[in-house]
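S.K.: These notes open a run of structures that come right after.
Values in this text are rule-based calculations from the coordinates and carry no lab data. Here the structure is a predicted model, which means the values were calculated and not measured. Cβ atoms are built from the backbone, for glycine too; each structure is taken alone.
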Structure I
Amino acid sequence: MSTIVTAASGQLGRLVVEALLARGAAPESVVATSRDVSKLADLAERGVRTAELDYTRPDTIAAVIAAGDVVVLISSDAVGQRVPQHAAVIDAAKAAGAARIVYTSVLAASTSPLILAPEHKATEEHLAASGVPVTLLRNGWYTENYVGEIATARDSGVVAASVGDGRLASASRRDYAEAAAVAALDESTAGRTFELSGDHAWDFDEFAEALTTVTGRPVRYESLTPEQHAERLRGFGLDEGTVGFVVALDGNIRDGLLADTSGDLSGLIGRPTTPLVEALTAASA
């Protein structure tokens, strides 16, 4: 039996491979996959098996998955194309007789009005219909999603958003990756759903304080209305689709859709989740 990690050259997938090794998985039992295998050369040098796997080419997927394998399905970053891409992996896993699929979904995917949820909900439904045992890891917000704000805050002393008083229970990618490794190595997680998020839900005043610490200059939070936010984004030259997405996501945060603090993540990894300042500092290094 092998543990197959899809998208292992990506930011989350690579950390999952690292976490598997750190948790005691033998390098030869791990298969790191990517569309571009050359990006996995350093892992191959450590004894990890590598293979091509492209979500858009079913033949590459079928060539990798075998009976008894555990497949860590890292959700695609191709928004709008995720469902068919994920389905290709699920169908191949079913055909091969895989033992289990560990899928990185999103918080409350089956019921949440979060703008990111529909494709994850559809994937979860496809997983359920497949009959393959599944562990659902419903990931919350990644602290690293805001790394770009560090440079902006350093230059302007301002972080602007239309999230109002909304809170985010973010955690680091490394936290989520470790959870995926734990789930992949623990058969008892089969059939379970974990709502994963940070231990503390912070608001944007706290975020500004964190940026003050990271940048070394005073940073304040400027609260925008959705209309003001959209106009500012247009001023940056963003297209209307991107503007609408960003403003809608801030609205989701304002509504508390990413504020859940279930404790599932810290419980799964056996330690507190990474604090906001620590995660931002590490990501900006």
Structure II
Amino acid sequence: MTTIELVKLNNLQLAGKLVSDELMLGIQHSRRTGVGTEFEQFRHYVPGDDPKRIDYKRLAQTGQYYVRESSTESNQHVRLLLDLSGSMNYQEAGVARLQYAKILLASLAYLANRQSDQISLYGLQNETVQPLVMAGRQSFQKIIATLETAKASGPWNNADTRFPEFSRKQSELLILVSDFLQVDAEWLNLIRSIAGPSQSRPGREIVIFQLLGDEEVEFNLSGFYRFQDMETGREMELQADSIRANVRQGMTDYLTMLDKELQLPHVRLFRARLSDPVALVLREFLL
């Protein structure tokens, strides 16, 4: 389904399930990877296998004996972090960045819950990382309900923001969803503080989904426009044609800088456009 169709559903849990189902169709026989679901695979029956594990439907289809095999249950903690600063309200073609982020996170929560991972949710707002849903019973349903009502507003330019302490006893995956646009280096400082020296962060992985609009990157506007800073509310009128080259070059330089600065151990950056199908973005991540 397209992103605009998912947005029009106005049902985050259903949207997350539809994206997850679409994703699984493409990688039915994959082993667990990243925040992966418990994907089953088939292998040929060998003497010693429990006959109860033979898949007789598969036998009827192929004439060969197969047994089902699934990955072991996870002990991974998946921490989801949603940027709730005002710039997440940016939208193009009827899709707001915040809506896209919610569908992406709902889909990841659905996959993690199916794998029996622990799941928690955090929001970055008012210059702090705030726990929204802690891992525990019914955390999946609580995360969906919290995402449904989450609103973005205000600036974030605090270079000293810190993330809550991680566990040292289990594998942890932190997934951040944001436009990753910054005034100074607040996002980079946060990632560096979380990543730390690789030898002191065993079992920790950080995945960043940077969500951008086509016009933010390509800036194909023409004529006079009133531009508004969605975090401060500041407005200015400009002739788009006269600033196009500078805006494009500035964005290219910024993205190149991010690619370079985020070449850190156990940190992965995925860049998505608001026009990209959510399932396609997640497939790239999982595979």
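S.K.: Output the label of whichever structure in I, II has the greatest value of mean projected area of the Cα convex hull in nm². Walk me through the intermediate numbers first.
M.R.: Values: I: 14.5; II: 18.1.
Evaluating mean projected area of the Cα convex hull in nm² on every structure, the highest lands on II.
S.K.: When distance in nm of label points 7 Å out along Cα→Cβ at positions 123 and 187 is calculated for each of the structures I, II, which structure yields the highest value? It would help to have the intermediate numbers written out before the result.
M.R.: Values: I: 2.6; II: 2.0.
That would be structure I.
S.K.: While we're looking at this one, here's another question. Quick check: 1.4 is what I get for distance in nm of label points 7 Å out along Cα→Cβ at positions 147 and 219, calculated from one of I, II. Which structure matches?
M.R.: Working: I: 1.4; II: 3.2.
Structure I accounts for this read-out.
S.K.: Also, quick follow-up: Name the one structure among I, II that mean count of other Cβ atoms within 10 Å over residues 59-66 of 18.2 was derived from. List each step's numbers first, then the result.
M.R.: On the way: I: 18.2; II: 11.8.
Structure of origin is I.
S.K.: Separate question: Determine which structure produced the value -13000 for helix-only ellipticity at 222 nm (-39500 (n - 2.57) for each DSSP H run of 4 or more, over all residues; to 500), calculated from the coordinates; the candidates are I, II. Could the numbers behind the result be given before it?
M.R.: Numbers: I: -13000; II: -11000.
It was calculated from structure I.
S.K.: Here's a follow-up. Work out which structure the value 6.0 belongs to, where mean projected area of the Cα convex hull in nm², for residues 179-226 alone was derived from one of I, II.
M.R.: On the way: I: 6.0; II: 4.9.
Of the options listed, only I reproduces it.
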